[in-house]
Structure P
Amino acid sequence: MKILIIGAGLTGLSCAQELHHQGYDVTIVESRAEIGHPQDKPGMVLGQVDLSQYAPFIHLTETGCRRPWLAKSMAQQLPITYILRTQATTIIEDYDHIIDTRNQSESKWVGGITLTGREPQTEIVAHRSDGTVECWTQGPLPEVEGGWIELMSGTFDEENASVDTSISRGIELASEPKV
């Protein structure tokens with residue numbers, strides 16, 4: 001059975017990983033030119049999913065990781081077909097099943113990366129082992145000493161913002177019946 005997954009985020013990648021292990025022929029289509037870039041969701045870790053195999057590559061701590069690097073690490077270990085810089089509506093090849101993993105939220109967030117010790121109080125804070133911290137808020141992003149290292153924006157629901165929930169959602173989508 002040939003399955004097309006729309007979206008190469010952590011949800012799409014974990015869904016593809018599960019389906020590949022079940023023996024399906026999996027293709028991921030992604031509108032962006034690069035998996036994991038730009039970062040549009042937090043690298044917040046809740047500790048519900050085992051990420052130890054990726055730890056050396058993603059600056060994993062108890063509260064955070066580099067989400068884009070996790071996506072890239074997962075993709076590199078997953079021997080499936082990737083179609084980048086392509087809208088799913090332009091795919092003309094027949095697939096037996098299509099799974100859309102794109103985020104449907106309308107909650108807008110802004111985020112920034114700063115150094116440990118400079119992070120302001122925001123709704124989501126994720127520390128990384130390299131001494132950087134991600135901070136996300138739905139309000140204006142506060143100023144930080146020395147300025148932000150990187151600015152980000154995304155659309156997601158807070159309860160689904162973590163790396164763990166994204167991966168769990170992909171595994172759940174993979175377990176749904178294929179018709």
Structure Q
Amino acid sequence: MPKWTREMIVAKIQKGESMQGADLEEADLSYSNLKGADFRNANLKNAHFQNANLSSADLRGANMENAFLFGANLQGSNLEGAVLTGANLQDTNMEKTNLRNTDLSGLSLFGAQLDGANCQGTKFVHAKLKRASLVGSNLKEADLSGAQLQRANLRNANLTRAKLDDANLMNADLAGAQTEGTNLKNTVS
């Protein structure tokens with residue numbers, strides 16, 4: 001089968017058809033409307049989604065290694081188990097997104113909107129979350145060791161048993177955050 005073109009992918013999604021398991025490596029879908037797309041277990045390695053609308057998309061198990069998602073709308077999407085190594089998630093909208101048990105270690109999430117996101121058990125080790133908004137997010141048992149959280153908004157977030165060793169919380173807003181079983185002594189603030 002020939003390589004998928006941008007037009008073919010968008011047309012298929014707009015018809016409500018699934019792209020589950022498709023090989024879309026290096027696809028450029030920037031600025032596309034991919035709302036509700038089914039990309040489960042798809043190969044999206046090195047794909048470009050700059051400013052794309054991926055709201056309510058199903059990306060469970062997708063390989064999104066080195067994907068460029070700068071400014072993308074992922075609101076309400078499901079990324080559980082997605083491979084995001086090297087992905088750029090700067091300034092993305094991930095409100096109410098399911099990131100449960102996903103590895104976001106070392107990623108750029110500057111200014112990302114994660115309000116109400118399910119990040120239970122998610123790894124944010126050395127992630128760059130400066131100015132990120134995590135209002136009301138579930139960060140229960142998340143690993144934020146060494147994360148850059150300067151000026152992050154963590155109001156009313158659930159940080160129960162979260163790991164925050166060496167995390168930088170300078171000027172972070174933790175008002176109303178649940179921190180039971182969380183050691184805040186080894187953080188930078």
Which of P, Q yields 11 [relative contact order in percent (Cα under 8 Å, 6 or more apart), calculated]: Q
Which of P, Q leads on FRET efficiency 1/(1 + (r/R0)^6) of positions 12 and 52 (r between Cβ atoms, R0 = 25 Å, to 0.05), largest value: Q
Mean count of other Cβ atoms within 10 Å over residues 44-51 derived as 15.8 - corresponding label from P, Q: P
Which of P, Q leads on distance in nm of label points 7 Å out along Cα→Cβ at positions 28 and 92, largest value: P
Source structure (of P, Q) for helix-only ellipticity at 222 nm (-39500 (n - 2.57) for each DSSP H run of 4 or more, over all residues; to 500), computed value -6500: P
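Any read-out appearing in this document is the output of simple, stated calculations on the displayed coordinates, not a laboratory observation. Treat the numbers as computed from the prediction; the structure is a model and nothing was measured. Cβ atoms are built from the backbone, for glycine too; each structure is taken alone.
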